[in-house]
Structure P
């Protein structure tokens, strides 16, 4: 069974938070606020936080900038993962991802199904890796952010989580680049 190994020291990671929305502002970004608070509460660092309109090109530019920033280990977005015409976060992710973490979206929807039933099929939440940085796209609701962080990401971004976690893999995310040298 999964557990936290208290004999291992905690390693804080630097996380960028992006809210994707045409309507949210710093004053009413409840899902971004919830995510940032949970990140800090877990002992990690919110390296940077931004709000971007539902524009795949603009989202891609910001993702590429954060991926290139060695001070950022993880990017988590909230919003733009639905199926309406303005929901383009997964399309922006596809432009930058090197590898998808298929299990993240599958697990998120499985957990979400227990709370919102078949409505979870409308979520295109996804995870992946690019340039040695983890990227996760969450739905824009505060409930979805809580579910994704509390039930998945808080555990996988804790290096003490056993039997394995994403943090311990970080040094190996760019092995393919070193092999090509």
Structure Q
């Protein structure tokens, strides 16, 4: 199989119009198209919906469904609020800080910037309760390559122990980025 890219990622929303306006106003996304049906095409179930598609840049598409006949939407209560989120990349730290300023001025509560060593992020919620992240890459040369190199060993250790492996402890402030890769 030869995957080309993610075609779109879809989430549920409370109000289609409010959702489009939020993403247009605060994240400068273009409203691409809407599909509305009275039946679910894949199952034939009667369940009216509005399906929205927004341009998230570089061929990335973010979609939403408004489902007026379903129970009110809720989040997965067994998963911490910080886990499930949508992260968008911004150009640089100046863009990240400018975005935080604009969001805060619009009355949106923003957390961060948070240091992740290879990027810095801010976090906030859309009107549907979806956690959003804006991230500016800050990785030094070699960091991403080193993380890729140690990823298989980290995964294997995690699978055995369910404790954070220390192969890239430098990422979290435990030591300096290695001048030469460790074995």
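All of the numbers you see were taken from the coordinates with simple rules; none came from a lab. The model shown is predicted, which means the values in this text are computed figures rather than measured ones. Cβ atoms are built from the backbone, for glycine too; each structure is taken alone.
One of P, Q was used to compute semi-axes √(5λ) of the Cα gyration tensor in Å, for residues 68-155 alone, and the answer was 21, 15, 11. Which one was it? The value was obtained from structure P. Comparison across structures P, Q (criterion: mean count of other Cβ atoms within 10 Å over residues 44-51) gives the highest value for P.
Comparing distance in nm of label points 7 Å out along Cα→Cβ at positions 116 and 140 across P, Q, which is largest? Don't skip to the end; give the middle numbers.
On the way: P: 1.2; Q: 2.0.
Sorting by distance in nm of label points 7 Å out along Cα→Cβ at positions 116 and 140 in descending order puts Q first.
One of P, Q was used to calculate mean count of other Cβ atoms within 10 Å over residues 28-35, giving 13.5; which? Value 13.5 for mean count of other Cβ atoms within 10 Å over residues 28-35 corresponds to Q out of P, Q.
Work out the source of -8000 here, i.e. which of P, Q gives that when helix-only ellipticity at 222 nm (-39500 (n - 2.57) for each DSSP H run of 4 or more, over all residues; to 500) is computed. Derived from Q, not from the others.
Distance in nm of label points 7 Å out along Cα→Cβ at positions 4 and 84 computed as 2.9: which structure among P, Q? Label of the originating structure: Q. Structures P, Q were shown, and relative contact order in percent (Cα under 8 Å, 6 or more apart) at 16 was computed from Q. 17.1 is what came out when mean count of other Cβ atoms within 10 Å over residues 124-131 was calculated for one structure; which of P, Q is it? Considering all the candidates, the number was obtained from Q.
Comparing distance in nm of label points 7 Å out along Cα→Cβ at positions 36 and 164 across P, Q, which is largest? Intermediate results must be reported in sequence, preceding the final value.
Numbers: P: 3.4; Q: 4.8.
Going through P, Q one by one, distance in nm of label points 7 Å out along Cα→Cβ at positions 36 and 164 is largest in Q.
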